[in-house]
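Each structure below appears as structure tokens.
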Structure P
Amino acid sequence: MELRQLRYFVRTVELGSMGKAALDLGVVQSALSQQISRLEGELAARLLQRSARGVLPTEAGAAFFREAQLTLRHAEQAQRAAREARLSGTVSVGLAPTTAAVLALPLMRAMRERYPDVRLHMVESLSGHLAAMLNARQLDLAMLFSDQPGRRWSVLPLLEEKLLLIRARAHLPPGPAPSTRPLPIRALAEQPLILPTGSHGLRATIEAAALRARISLQLVAEIDSLAMLMDAVDNGFGATVQPGAAVGRYPDAGERFHLVPLADRLARRRNAVCSLSDDELSPAALAVRVVMADVARGLVATRHWPGASLVGNV
């Protein structure tokens with residue numbers, strides 16, 4: 001038995017006509033009649049007496065009509081209570097610049113749709129800084145590049161990102177179209193590179209890969225601002241090694257940049273949703289954590305998070 005069936009039945013009795021009820025409810029008469037017939041079948045009782053002048057409730061229908069009205073009123077009260085008690089409050093969320101480029105706006109849209117009374121306080125900073133803010137209780141949750149728990153963190157390993165060599169197509173050497181096949185790490189020795197400074201976790205991952213390949217990197221600039229770094233790459237000052245999310249703010253990324261994954265299996269970055277422990281999070285923050293994970297999974301599934309894949313059974 002569905003509320004829709006009760007609503008159809010009650011309105012039909014109130015108007016005394018299936019045609020009028022169908023018009024009032026905005027459905028075709030055949031659909032309304034079918035739903036009432038199903039209701040009668042479930043109850044094993046005739047509820048309406050049909051005639052040329054309209055419909056009247058049978059004795060069973062009259063008794064059911066009163067209870068159905070009460071049920072619909074209770075359902076409306078329940079809906080009203082849920083709307084009035086919906087989640088509210090402010091939740092602080094930390095994202096690294098590359099993550100923010102691909103995740104921030106979809107997360108904000110999803111929260112507006114699902115929990116419009118929850119206000120997000122978005123913080124963009126380096127992953128290490130975000131971890132410190134989380135430990136200092138200055139953030140409720142953050143997407144970080146380590147699944148090692150901090151002090152009483154709740155950690156959900158979510159996805160891995162391949163590291164890519166990124167170059168501006170407009171400044172590639174003349175000749176055949178460049179390959180998109182995985183690039184051996186040793187080939188980085190031939191590239192003038194623009195990288196973040198040594199305090200950045202990504203830099204440590206890149207240098208570890210270079211050490212395994214026994215090569216030296218040609219560093220032409222160190223830039224900790226993602227926007228400035230990508231502008232420098234776009235203008236031909238050098239290439240960079242970043243996850244695919246680094247080009248997330250470029251609608252024409254495919255035409256503007258040439259992206260090649262690195263062949264080293266360890267040249268990856270793991271992303272985890274990290275938060276304060278569950279007993280420290282507000283209901284609103286718990287909801288944001290679920291939405292953030294859902295949105296990230298959706299972006300990976302629809303290939304809107306370049307080079308990312310889900311880890312484990314998430």
Structure Q
Amino acid sequence: MQQQQQDAAVQLNSAPVRDQDYWTWAQNAQASFPNIELSTPDRQAFRAGQHHVSLGGVELFDMYTGPHTVTQSKVVPIAEHEALCKLSLQFSGTTVLTQDGRECLLQPGDLALYVAHRPYTLDYAQDQRSLIIQFPQELLHLVQNQISQVTAVPISDESGLGKVAVPLFKQLALNLHILQGPHALQLVRSALEMLVTVLFAAARNHDDLQEDNPLFQQAVAFIDDHLHDPQLGPQMIADHFYVSLRQLHGKFSEEHQTVSAYIRNERVRRIRDDLANPAYRDETVQSISSRYGLTDASHVSKLFKQTYGETPSGYRNSIFSV
């Protein structure tokens with residue numbers, strides 16, 4: 001009964017969606033995601049629709065569909081900062097998600113993560129409704145190896161940390177119609193950051209979490225704690241863990257990373273997050289950059305533009321002009 005009331009509330013609070021037939025739905029989906037293939041057991045009877053909100057690179061889709069299957073069968077070469085994650089929260093019906101050798105059944109109240117650039121399958125066996133949140137992988141502050149350990153791991157609203165996480169994402173769906181501006185973006189980003197803790201707890205419960213590169217994991221944690229230090233670099237990290245530079249670089253190479261690039265990308269990423277945070281709206285770009293160990297304003301502007309295609313000031317203006 002409670003689930004039915006929540007679903008009814010979603011209906012009441014969502015903007016109207018227009019029915020689409022199979023051909024229109026497939027055409028629109030493949031225009032946005034050219035690597036996917038769609039199929040349905042009954043093209044004539046298929047109907048679908050959605051309510052969509054875009055927030056600074058984060059896309060939210062409250063969608064209903066008839067039975068169909070979505071297949072992405074390719075490994076798509078992609079830059080780290082362009083990799084996309086998707087979070088699927090089931091409201092009604094069921095979804096079977098398959099990725100990275102795992103298969104999970106999503107029932108109402110369950111959510112799971114998958115990535116767009118590696119093969120996956122979504123099998124909707126019946127009429128269903130779900131919330132899909134698409135966002136840059138970098139918002140999770142995880143590397144590819146870590147991401148692959150938490151894809152297709154179900155999180156339920158009836159157990160563990162899912163009791164906290166799932167209701168939060170349900171509320172996002174309930175209030176899609178009011179999600180706008182930098183405060184809404186910050187709220188969604190905070191929810192996604194919390195999701196990391198929940199995903200790793202769920203992966204441990206499913207015995208899917210592997211610690212096959214402990215030095216890398218320790219170094220990443222050390223970097224996270226010392227981004228403010230202008231002296232942070234490979235030698236400082238190697239000295240802290242009493243390992244050689246060659247050994248440290250080797251462990252990062254196993255994750256297709258370099259130490260310096262990881263530090264640089266993490267700093268620029270954190271700067272971008274703070275530029276979009278209303279709490280820091282009155283801080284200068286230089287003040288925010290200094291918080292992450294970068295004190296040369298022109299160097300920061302160059303790095304930021306190389307990574308995101310615009311200057312720090314331009315990015316901030318685009319966020320707060322919404």
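Here, each number is a calculation from the coordinates, and none is a lab measurement. These figures come from a predicted structure and were not determined experimentally. Cβ atoms are built from the backbone, for glycine too; each structure is taken alone.
In this comparison of P, Q, the computed figure 2.7 for distance in nm of label points 7 Å out along Cα→Cβ at positions 57 and 225 is attributed to Q. With FRET efficiency 1/(1 + (r/R0)^6) of positions 185 and 217 (r between Cβ atoms, R0 = 25 Å, to 0.05) derived from the coordinates and found to be 0.30, which of P, Q does the value describe? Here the read-out was taken from Q.
Suppose you compute mean count of other Cβ atoms within 10 Å over residues 113-120 for every structure in P, Q: which one lands on 20.5? Source structure for this number: Q.
When FRET efficiency 1/(1 + (r/R0)^6) of positions 161 and 265 (r between Cβ atoms, R0 = 25 Å, to 0.05) is calculated for each of the structures P, Q, the largest result comes from P.
Of structures P, Q, which gives 17.5 when mean count of other Cβ atoms within 10 Å over residues 33-40 is computed from the coordinates? It was calculated from structure P. To test your reading of the models, identify which of P, Q gives 14 for relative contact order in percent (Cα under 8 Å, 6 or more apart) when calculated. The structure behind it is Q. Calculated for structures P, Q, Rg/Rh (Cα atoms, Kirkwood Rh) is largest in P.
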